[in-house]
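Following this line, the structures themselves.
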Structure P
Amino acid sequence: MDNNTALKALISLTNANFGYPPTTPTEFNKLCRSIEAKTGRSISLSSIKRIWGYVNYSGFPSVTTLNNLAQFNGYADWNSFLKDDSNEPDESGFLEGSSINLEQLRIGDRLILRWAGDKSCHIRCVGPLRFSVIESANIKLKPDDTFTLKSLLKSHPLFVTNIRRADTLLPAYVGAKKGGILSIEYFPLT
């Protein structure tokens, strides 16, 4: 595997072990502290931001920085990471996590979805793969929004399309990007 591909794989593994991909200065700072806490070695905040592409940078990280990142992910060093064939990126794979077969839901069946940050969405099936928001907390979807939902897996993000708010068609929405959906409660129409 070439160095650029390996770096992308190391970033992806770091995101998974950190719990989510950092996207803000505060999150990058938390990642720096996590790396230092686990390895006893620090990586500067500016280096982390460059590696993750938060700031423009055309160079390649130092071996010391790469060693620290590899150690954060359980490897002895960067070379050990490079030699591990399991890091080769794969374009496909099976998704793990509890899922709901949305095609089998009947009109009136309800679901409550919860994820980090006290975020939740209580929805009702209104047609084949179509849902209406009954109640929501701390998210951009609002009561009476309707949308298409084609798949729903615990531990994965929520992705909805064809969102209608009154007479307005909204762009697609992604929720639970960090950590995925934590719980799915199903309430069949009785």
Structure Q
Amino acid sequence: MLHLKLETDPRWVNIVESNIEEILTDHAWCEQKAATNAITIITNNSEYPELVTELLELAKEELEHFQMVHNIIKARGYTLGRERKDSYVNELFKFMNKGGNRTQSLVDRLLFSAMIEARSCERFKTLSENIKDKALASFYRTLMISEAGHYTTFITFARKYGKDINVDKRWKELVDFEAEVIKRYGKSETIHG
């Protein structure tokens, strides 16, 4: 369903388990950034009522996830650290068409968002299947399902609003680009790292 070219090596979970506080902090900030991304898309494309309605719900859900992760952090006696830079997302951002028309920009932003959700979903699946902490395994399984839904939302809107664009071709280009980017990751205790 996600059409990613490379799966995460399950040994990445060993790195994650070495610093649970770090992965939780990074994860919390990923959820905050996902909510901000949805709001940014709304702000730049407010003429699409269906998009606004759906992404408002998505943004609220991402903030709920942020709160859920923060509650886990507090319950475990950890402290939410400072916001982390997400190099993976910054590299994906370079793929986006910066000089196209509004429709091309919207489609690229939606595909960019779908890719981040797809990779997050894949990482959450890897965590849910391999982490020894049963509570976190269950938590990440639940979030994996949610991220898959977000991926579908973004892909669906890209196809809806990109009728004059070969969205499937553009998605394949992004999948190929992401496959090269992700080869450099999977070595740190961060969601995309």
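Which one of P, Q has semi-axes √(5λ) of the Cα gyration tensor in Å, as calculated from the coordinates, equal to 28, 19, 14?
It traces back to Q.
Related question: Figure out for me which of the structures P, Q the number 33 belongs to, where relative contact order in percent (Cα under 8 Å, 6 or more apart) was derived from the coordinates.
The read-out comes from structure Q.
Computing mean count of other Cβ atoms within 10 Å over residues 108-115 gives 18.2 for which of P, Q?
It was calculated from structure P.
For the read-out helix-only ellipticity at 222 nm (-39500 (n - 2.57) for each DSSP H run of 4 or more, over all residues; to 500), a value of -24500 was computed from one structure; give its label from P, Q.
Considering all the candidates, the number was obtained from Q.
Could you tell me which structure in P, Q was used to calculate distance in nm of label points 7 Å out along Cα→Cβ at positions 100 and 124 as 1.4?
It was calculated from structure P.
Every number in this text was worked out from the coordinates using simple rules, so none of it is lab data. Just so we're clear, the structure is a prediction, and the values are computed from it rather than from any experiment. Cβ atoms are built from the backbone, for glycine too; each structure is taken alone.
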